[in-house]
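Undergrad: Below, each structure is written out as structure tokens.
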Structure P
Amino acid sequence: MSINDLPRPTWREWLLTDTPTSRNHARLANMYQAWLAFRGNHMAMFGLGILLFLVFVAALAPWLAPHDPFIQDLGARLQPPGTPGYILGSDSLGRDILSRLIYGSRITLYIVTLVAIVAPLAGLFVGTVAGYAGGWADILLMRITDIFLAFPRLVLALAFVAALGAGIENAVLAISLTAWPPYARIARAETLTIRNTDYIHAIRLQGAGPLRIITKHIWPLCISSLVVRVTLDMAGIILAAAGLGFLGLGAQPPSPEWGAMISEGRKFILDHWWVATMPGLAIFTVSLAFNLLGDGLRDVLDPKEGKS
């Protein structure tokens with residue numbers, strides 16, 4: 001029997017093999033095994049499903065929204081949920097709450113995406129430089145980090161927004177400026193653990209400079225911890241953005257931002273509860289989904305979790 005006559009392994013068998021044939025094969029096998037472990041966490045899959053649904057709704061908002069979220073109809077103001085044409089009711093200006101929630105999901109994803117890019121990258125840079133350089137650079141960068149950590153995040157974000165001016169972009173920048181210190185702490189701790197290992201010494205003896213060591217060999221090992229922390233922090237970021245919108249410092253009217261919708265509905269909370277409750281439930285659902293997803297990713301990606 002020739003080699004060509006042997007049965008070829010299936011994709012699953014190829015990905016689950018204990019003897020990968022190349023670096024890319026090993027990388028794909030690790031990713032597939034991580035996905036199998038993640039898929040076994042039903043609550044994490046539930047959170048992922050909610051977030052995928054949110055992305056779907058945001059992408060198809062013009063086709064899914066039954067009304068224009070900005071058009072006012074004073075003759076249909078404060079309609080209760082279940083009213084024909086207003087599934088979740090209408091607000092004080094007669095705007096459809098469901099349509100505003102659908103379009104507001106775009107703002108939420110916009111804020112989450114920008115903060116998830118800016119804050120971890122800033123923290124990763126500060127933390128790895130401090131941990132690898134040590135000495136006065138470590139002391140200076142970590143004391144700056146401690147100063148930011150000494151203030152409550154929302155209070156510090158309010159101060160930055162007050163200095164920068166109201167608006168969604170300034171709100172994103174303010175939240176990012178208050179969110180990076182925990183990532184810097186994580187990156188520094190990982191770097192301190194990695195920098196004195198044998199393979200880092202071997203790379204240094206081969207002539208690699210600090211920049212190459214940090215970017216090519218330390219950053220990749222910090223990514224998994226940062227991804228877990230980012231996912232768990234998304235709920236707090238959404239709440240911070242909603243808090244700024246509630247105070248009128250985030251997205252400006254008539255933008256359908258969920259926090260601003262709650263702020264508008266608080267005046268009618270006793271008699272027309274749905275105006276504030278519906279966006280509040282949206283914030284709660286998305287925050288819960290990120291927490292569930294973060295717990296699942298931590299079980300898969302965190303090497304310190306027990307896997308006995």
Structure Q
Amino acid sequence: MMSQDKRNVNKQTTGHVWDDDLEELTNPLPMWWVWGFYITCVFAIVYWLLYPAWPVASSYTKGLPAINTITYTATTVDGKEVQKTTHWNMRSKFMAEMNELKAAQKQWFDKVASTSYEAVASDADLMQFVNSAGKTLFTDNCMPCHQAGGQGKIGIAPNLTDDYWQYGGSYQQINTTIVAGRHGVMPAFKQVLSADELNQVVNYVLSLSGEPHNADKAKAGDSLFHGPKAGCYVCHGDDAKGKVELGSANLTDKIWLWADVAGAANEQEKVTLLTNLIYAGINRGVMPAWSARLNPEQIKLLTVYVHDSLGGGK
């Protein structure tokens with residue numbers, strides 16, 4: 001058997017030894033590793049020359065323009081589309097790819113724009129595009145207030161999936177709402193009605209939708225509602241069903257936007273919610289105009305999506 005000294009006679013070390021037998025070897029690197037390292041260095045140098053690579057102050061090395069330029073469409077602050085040519089980078093590559101996708105979508109947006117609302121709704125291919133692009137537009141612009149499925153949220157935004165629309169649910173009315181926005185206001189009655197009178201009006205309003213109420217107070221509230229002191233009928237109508245042109249609420253159904261009356265646990269809680277609402281009034285029913293953010297084609301598509309796909313239009 002070969003001795004330990006025989007086996008180690010050809011090994012190369014640095015001459016450093018620890019604990020009598022722990023040596024630092026200087027074995028040569030495998031040739032495949034050495035050549036791989038050289039190839040990597042050459043590749044890095046070539047890459048630095050050809051492509052954007054090194055940051056330099058607030059800019060970067062641009063590489064060779066002949067193979068590193070990319071053209072894409074950009075939108076200026078005034079909404080115009082211009083062609084831009086820039087050095088290759090991931091942002092410009094992304095913009096170029098988005099430009100190609102927009103070009104493919106444009107033909108469908110043009111079809112929707114040139115077709116009547118009713119014809120779009122009856123065309124299966126166009127509605128497939130409406131459902132796809134409309135969902136994206138709705139998610140990006142409308143969902144924060146109206147929620148993902150358009151069901152709205154009490155105290156913030158109305159439900160777009162039911163059949164009640166304060167400003168009307170026709171195609172044109174929905175389009176007008178998106179284009180121009182809405183600002184619903186109800187004045188505060190804290191300086192108009194006494195505490196007793198306010199309680200009477202509240203009970204009358206509860207009676208209109210069949211909610212639990214005090215009949216005697218509701219009768220007195222009827223006179224206030226239709227009389228000059230409270231004058232609620234001016235906006236809500238003599239029948240209390242609201243007016244589309246004003247966006248005033250229908251008080252005869254069980255749909256509540258600014259106070260969760262239907263979800264209240266008992267009669268006293270319903271009274272308290274409505275009392276606070278009428279006392280303070282409403283000045284938060286604001287929907288911004290989208291004409292500055294969305295183009296007419298997008299607004300028309302979004303109109304069809306809200307009307308036909310969410311199911312609340314009529």
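Undergrad: With mean projected area of the Cα convex hull in nm² derived from the coordinates and found to be 23.1, which of P, Q does the value describe? Write down the numbers at each step before the final one.
TA: Working: P: 23.1; Q: 35.5.
So the calculation was done on P.
Undergrad: Out of P, Q, choose the structure whose coordinates give helix-only ellipticity at 222 nm (-39500 (n - 2.57) for each DSSP H run of 4 or more, over all residues; to 500) equal to -13500 when calculated. Provide the component values of the computation, followed by the final result.
TA: Numbers: P: -23000; Q: -13500.
Only structure Q yields this read-out.
Undergrad: Now, a different point. Between P, Q, which one scores greatest on mean count of other Cβ atoms within 10 Å over residues 117-124? Write down the numbers at each step before the final one.
TA: Numbers: P: 20.2; Q: 14.4.
Greatest value across P, Q: structure P.
Undergrad: Given that mean count of other Cβ atoms within 10 Å over residues 93-100, derived from a single structure, equals 13.9, which label among P, Q identifies that structure? Don't jump to the answer; show the numbers that get you there.
TA: Numbers: P: 22.5; Q: 13.9.
The read-out comes from structure Q.
Undergrad: Out of P, Q, which structure matches 18 when relative contact order in percent (Cα under 8 Å, 6 or more apart) is calculated? Before the final figure, lay out the partial values.
TA: Details: P: 22; Q: 18.
Checking each candidate, the match is Q.
Since every read-out is calculated from the coordinates, none of them should be taken as a lab result. In this text the structure is predicted, and so the values were computed from the model without any measurement. Cβ atoms are built from the backbone, for glycine too; each structure is taken alone.
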